[in-house]
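Peer 1: What follows is a group of structures, each given as structure tokens.
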Structure I
Amino acid sequence: MKGTYCALLLVCCILFLCTEAGVLALADDPSQQVGSAGNKQNALTPNWVPQPSDIEHVEEQRLLAVVETAQQRLVEAPKEANAWGELGNIYFVHGWEVEAAECYRGAIEIAPNEFRWLYYLGMITYRTDPQAASHTLADAIKLDAQYAPAHVYRAAALRSLGHLGQAKTHLKTANELDSRNPYASLWLGELAFAEQQFETARSHLRQALKLNPEQSEAHATMAQVAMVLGEMDAATQHAQASRKRTKYTQMHDPLWWDVLKLGVTAQRYAERGNIYLQQGDFKRAVSELEVAVTGLDKDAHLWLNYGIAVLLNKQYSKAIAVLENTLIVIQDNEKITRNSKGLADLNVQSHYNLGLAYYHSGQIEKAIAAYQKAIELEPNFAEAYGGLGIIYWRSGNLNDAIRHSQKAIKIAPENIEFHKNLTRIYWQKGMYDAAAVGYRIILELNPSDENALHHLGLILLSKQEYHEAVSCFQKVLQTNPDNVLTHGALGTAYYKLGEKDPAIHEFREVLRLNPGNQNAREMLERLLR
């Protein structure tokens with residue numbers, strides 16, 4: 001009996017010692033530590049894994065599942081930079097920036113020469129810690145000096161630190177690497193204005209607005225530039241535009257897109273959908289925004305973008321339903337918010353796009369009413385006047401079409417589509433002198449516009465201005481050598497000038513491209529007699 005008791009005591013001692021050793025081992029190995037229950041950390045997740053403090057308030061199961069998977073991968077591979085970085089990406093895209101930065105620092109410690117982790121860390125800290133972000137992005141740029149967004153974010157950090165000269169250098173580099181980066185142009189314009197280089201500022205800001213037409217910051221600075229230069233009408237127009245809700249065009253940033261694709265919340269579906277909308281991928285935009293509105297069903301701006309995506313995807317009946325619901329959401333928001341200006345702009349845009357949807361679905365009277373409502377809400381809304389001009393033109397009411405198109409151009413003189421529509425109406429009405437003026441304006445805005453060159457050439461040909469007509473037709477053929485109509489018109493111009501051989505060549509080109517063209521055949525017979 002005594003022997004049995006001693007044996008049991010020995011077993012208990014061994015078990016106790018093993019347990020103590022296990023606890024000590026856990027304490028010494030951070031990859032095996034268990035998080036406290038106070039922050040709702042998974043019992044299998046060590047407390048050295050960065051964990052958002054407010055994750056206990058997250059109810060969306062998709063997000064919790066994504067976080068848990070990424071954390072578990074890090075637990076299984078704590079020495080892999082990708083495991084740290086990918087958890088950082090999950091945190092970054094869902095707004096946990098402090099924890100994301102901690103993850104990126106872990107990735108950098110393991111892989112200090114991997115550009116993307118340095119870039120993400122700089123991107124996530126340039127506003128909260130510009131000094132550190134500037135150094136981080138400098139290290140990233142040493143690894144890849146060709147990645148334009150890294151220069152943009154470093155410029156932002158340097159600008160907030162007051163290092164404007166260095167910021168300008170990086171913005172110029174970004175502009176050279178990616179001429180379609182709207183932020184490089186905007187910030188270069190703002191810096192030039194601060195240095196009283198007003199013409200330079202205007203040049204940069206024009207480019208920024210070309211890339212991002214509804215960015216209120218660019219309009220605000222442009223208004224100041226125009227005022228200094230004494231261009232009061234332009235200053236007024238830009239000041240009015242600056243008061244509208246700004247719309248941002250995303251810069252080309254493949255690394256951020258890699259992060260954004262990981263988002264599983266409604267906000268991230270919305271952001272991806274808006275990017276697809278900007279890129280012209282309307283089918284994907286509809287798919288993403290359709291999910292987003294289920295989670296953000298009171299967001300009027302999101303509903304508007306969803307309606308626009310559906311409209312541009314040519315689902316006109318569905319677009320009408322979505323945009324009509326957008327107006328209901330706006331009305332609901334007006335009852336509970338003080339942001340009346342932002343909602344007013346959404347209201348205008350909703351009526352305008354609803355007009356487009358009605359027009360494309362053949363509901364012309366409703367389309368006219370929607371456009372008129374947009375103008376009632378915003379008397380200087382050029383697009384609504386332009387839309388009315390198209391409706392009246394298509395319905396044969398050319399005088400009203402001209403009047404509304406002229407109004408649109410007066411408000412937005414640099415909008416080439418308004419000029420094209422008005423000039424097309426002039427041509428149809430036989431107002432060729434007015435059409436010639438319109439085509440010349442179009443060519444000032446776009447010197448290679450094939451349609452404008454061809455039709456201006458025809459007008460010049462009818463007015464016996466043959467040399468000028470030849471010049472127009474030749475420019476068309478430089479870009480489109482197989483334009484049958486232009487070859488025929490050029491052949492006629494040469495014939496009128498008495499230049500027989502060039503005329504023969506052009507009519508032969510017509511027959512090469514269109515063997516059944518009887519007019520060209522008759523002209524050739526006449527020239528070859």
Structure II
Amino acid sequence: MKRRILRAAALAALALGLAGTPALAQKYGGTLNSLLAGNPPSLSIHDEATVWTTWPVMPAYSNLVLYDSLKARESLETVVAELAESWQWSSDNRQLAFRLRQGVTFHDGKPFTSLDVKHTFDLVRGALKLKTKLSPRKLWYFNVDDIVTNGDHEVTFKLKRPQPSLMAMLATGFSPVYPAHVAPAELRTRIMGTGPFMMKEVHPDRYILLARNPRYFVPGRPYLDAVRYDVVPKREARLAALAAKQADVDVPSETSKPFMEALKGLAPDITFVPTTRTEFMNIILNTRKAPFDNPRLRLAVSLGLDRAAFAKSVYQGGLLPGGVMIPPPDGGWGLARDQLAQLPGYGDVARDKARAREIMASLGYSATNPLRIKVVTRATAYYVDAATWVVGVLKDIWIDAELQQVDTAVLYGMFARRDFLVALFSTGAGADDPDVQFYENFGCGSQRNYSDYCNLELQKRYDRQSQTFDEGARVALVHEIDKQLVTDVARVVFGFRILYNAMWPYVKNLVPHQTHFSYGRMQEVWLER
């Protein structure tokens with residue numbers, strides 16, 4: 001990787017336009033009203049793995065660097081500075097040094113320093129001797145050997161080996177800087193950041209209200225006075241709230257194509273911004289528990305599910321077929337359709353289903369002696385619709401499934417304990433980067449590898465692609481890994497969600513990204529009304 005130095009002054013002026021006087025068309029004031037489909041499991045971004053936490057909490061924090069909020073497609077070329085003024089790679093690409101902004105304070109008035117950066121990422125990677133919940137993204141930073149401060153305004157990440165994706169991970173909405181002076185457990189119920197908004201009110205089951213931070217370090221930002229997130233679990237109620245302009249924008253991850261079509265009928269003037277997300281709908285089979293410790297049974301499940309019919313029936317076509325990486329042109333690393341067609345479960349449907357029944361018969365199952373299981377899913381309409389389809393279709397391959405709906409907080413606890421056999425879930429990646437996907441969701445020992453799939457030989461290939469700086473060579477390695485994960489049925493992947501992000505036309509500068517965890521800072525958003 002080339003040595004890279006980015007200066008804050010040029011960055012602010014050219015990339016985000018953060019410095020100086022805002023354009024005359026932009027207005028200050030007002031409250032943006034958004035929706036949440038359920039309560040966040042907690043208010044600590046580093047503890048959680050859901051947009052239900054990042055979306056309402058992200059405006060209160062800052063990162064070292066962040067993906068440009070005004071550019072829909074995220075890449076290393078769209079990374080801009082926040083708490084960092086500049087950064088530079090060493091000549092051997094094993095050290096990444098940041099020069100930090102001066103004069104930044106947390107919402108309680110305490111100064112931000114390099115110690116906060118070190119504390120945050122030592123916490124996330126499990127290097128602190130604290131009794132706290134492990135971050136789902138601990139394995140993102142397995143390659144960090146040490147984090148060293150040099151005074152209050154310099155910090156260096158020292159790596160065990162080169163890793164081009166470190167910047168991609170630091171730029172996601174999952175990578176805010178926490179205050180070292182506040183106990184991590186306290187941040188599960190209290191928000192304390194340096195971001196454009198600060199916590200004003202939190203009422204579980206009702207709403208979260210953030211107010212403008214008068215000491216925010218970016219001149220002239222934010223435009224809004226406040227952002228309010230109303231908890232509205234029922235789909236019909238969210239439709240009504242958007243149609244009546246009681247809400248200005250829907251929560252990311254919830255505006256599926258069926259939701260869009262229903263909302264169009266109620267509010268013809270509302271706008272929709274389609275994005276294919278780095279988030280795939282999948283079935284998670286617990287590989288540590290019988291009978292799904294048998295790879296042949298997992299293969300039968302994958303072969304028995306018609307992915308095209310799933311996309312048409314559940315999402316009215318709003319699903320892009322893929323392996324575990326988002327396919328082109330929406331992503332930079334995934335398998336193309338002709339490559340997918342060669343893999344089990346993505347080819348001839350009738351042939352695959354017949355093969356699935358052959359496997360089931362060889363394992364002793366039949367129409368009169370089906371495998372009986374429970375399928376766990378989140379208790380929201382989006383998940384229930386998908387899981388209901390799956391339960392119905394599994395009968396074709398002699399699996400008698402019962403649907404079990406659970407609350408979000410309960411579901412994540414079940415995942416953490418591996419207290420399930422089969423689950424239908426939507427798995428999002430914090431960035432469109434192979435390291436994020438492979439190590440977090442398929443890495444041996446990862447907390448978020450809910451299936452507990454572990455292939456030690458493949459793990460070595462994760463490491464090989466991770467330190468490959470030639471992008472073409474890295475893409476080829478990633479494709480081979482993706483094919484192996486599909487063939488091994490590490491998870492049963494249906495495809496990547498196409499969402500139709502609903503918002504009223506008067507909402508300006510809210511640009512949905514392909515990674516919906518990373519564009520909720522809200523500092524650039526304003527209301528034309």
Structure III
Amino acid sequence: MANIVKLKALDGRTVEFVDTIIGQGAMKDVYCSPDKSYVVAFFRTKQNAQSRDRLSNIVGTYREKLFNQQGGDYWKNLFCWPDSIVEWNGLLGIVMPAYQGHYFFQHGSKNGDNFGIKGNEKEGKWFASAKNRSRYLDPRELGSWQSYLTIGIKIARAVKRLHAAGLAHSDLSYKNVLVDPVGSNACIIDIDTLVVPQRYPPDVVGTPDFIAPEVVMTNHLNKEDPKRHLPSIATDRHALSVLIYMYLLYRHPLRGDKVHDVSDTQRDETLSMGERALFVEHPTDDSNRIRVKHLEASELPWKDTKKVPYTITGPYLVPLFNRAFIEGLHDPAKRPSADEWEQALVKTVDLLQPCQNADCEQKWYVFDNSIAPKCPFCGTSYQGRLPVLNLYSARKQGSYIPDNHRLMVYTNQSLFPWHINRNIFPNERLAPKDQKRGGYFVFHKDSWWLVNERMPDLADMTAGSPIKCPPGGKVELKDNQKLLLSKEEGGRVVVVQMVAGASGQPSLIGNIQSGLQKMLHRT
């Protein structure tokens with residue numbers, strides 16, 4: 001039986017662990033506490049004074065500012081943050097919470113876990129590769145496309161919080177982000193390498209596939225060389241963009257088929273990911289396209305960018321991907337921030353429509369503003385009448401301005417306070433009262449209905465004079481209908497647009513905006 005080691009942490013806390021290595025990273029060996037509630041990770045080499053000071057601040061000042069403030073409990077699920085420092089046999093160690101149970105494979109790989117990963121950590125690489133998903137993973141581990149949008153929101157939100165504190169992760173990648181697609185969870189790990197500009201420089205340059213081009217192309221220079229680019233908030237933004245792209249499209253945005261040096265594979269790699277990095281879906285330069293003839297069956301259709309283009313991610317994400325991989329690929333200042341990714345992902349979730357094919361692997365897709373919407377993953381056309389809510393909000397008395405925000409309707413879809421009022425946003429600061437829905441949608445007797453639960457101001461304004469619908473009531477949704485959701489500052493009006501699917505006559509979406517504007521001006 002292994003020995004139990006008992007130590008005093010530098011903050012006076014008693015720490016115990018079983019003297020058996022349960023895991024190893026690039027720099028540390030990991031041991032587990034007897035009750036498995038926390039782990040202790042020891043660096044294999046001695047840490048210098050600067051590393052000690054960095055760790056002291058990570059478990060001290062930075063942790064205090066993150067967790068011991070109002071709403072701090074929210075972040076405990078998004079970070080695996082060290083909370084103590086210990087020393088043992090001359091080596092420095094950090095104490096961290098154990099990963100939650102849903103971050104370990106329950107079913108593992110296919111055919112009774114023939115790959116032997118059941119019980120292992122859910123590293124993101126398993127879910128960001130079409131080949132890994134198709135060839136190896138048990139389908140019960142995969143989640144739905146909606147899961148990965150939610151995971152993207154949580155990763156973006158956590159990175160935003162780091163950046164707001166002036167910190168950079170420095171090694172943001174699918175190795176350092178655990179994901180749980182079944183429960184739509186995400187957790188950033190390896191916090192001990194955080195970068196503080198002008199105080200704590202990076203210890204690592206990052207993980208291949210996620211290192212920003214400017215870091216790759218100057219990696220040969222001395223760290224003190226002013227021309228050398230080191231991990232920073234700007235490089236985190238590149239890595240975050242790559243993560244989101246890979247979790248939604250199961251391919252890498254820069255790994256196409258263009259070869260820069262046929263005789264030197266290392267130089268070719270450096271050029272491909274550095275100086276000559278090129279988006280595989282660049283609209284005017286197709287020289288780095290992924291060639292379908294080179295693909296394996298397990299990589300299809302995801303790596304066929306004609307069949308599954310990045311434009312399927314919708315009107316809010318496509319502009320950010322353009323900035324990340326076209327305008328900002330070699331110009332860090334143009335890269336989208338984590339906050340921009342969070343907002344775009346939240347609005348994209350509101351554009352989701354459940355696929356009507358029960359066997360569709362992805363289950364959800366983004367409404368594409370088409371008069372005949374269909375799932376891009378399985379090709380199933382939408383059948384029936386589909387309500388789309390166009391959101392407008394009050395800026396001054398009697399004046400409503402479009403919010404560039406739509407909400408798709410489906411059975412049991414909820415209408416939340418952040419849909420009802422533009423001044424509310426579903427993030428970590430969301431008040432408990434704003435977490436409860438204000439109403440929901442149902443399809444009943446060939447009609448769509450909005451059931452009012454908590455909206456005292458709900459009224460049909462289509463005819464000019466309001467027809468009130470108090471809580472407990474319901475209102476039928478009709479084409480070109482105008483509904484007042486709230487009279488409060490920032491309160492919204494929604495205009496209903498009915499889109500007919502394959503079984504009916506389609507609405508003319510191209511003419512809808514002018515009609516909506518005229519209707520609003522009549523108020």
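Readers should treat all values here as calculations from the given coordinates under stated rules, not as data from a laboratory. Computed from a predicted structure; not experimentally measured. Cβ atoms are built from the backbone, for glycine too; each structure is taken alone.
Peer 1: Given a value of 0.05 for FRET efficiency 1/(1 + (r/R0)^6) of positions 219 and 355 (r between Cβ atoms, R0 = 41 Å, to 0.05), point me to the structure among I, II, III it was derived from.
Peer 2: Source structure for this number: II.
Peer 1: 9 is what came out when relative contact order in percent (Cα under 8 Å, 6 or more apart) was calculated for one structure; which of I, II, III is it?
Peer 2: Label of the source structure: III.
Peer 1: Could you figure out which one of I, II, III the value 1.00 for Rg/Rh (Cα atoms, Kirkwood Rh) was computed from?
Peer 2: It was calculated from structure III.
Peer 1: Comparing structures I, II, III by distance in nm of label points 7 Å out along Cα→Cβ at positions 187 and 211, which one has the largest value?
Peer 2: Structure III comes out on top.
Peer 1: If helix-only ellipticity at 222 nm (-39500 (n - 2.57) for each DSSP H run of 4 or more, over all residues; to 500) computes to -24000, which of I, II, III did it come from?
Peer 2: Label of the source structure: I.
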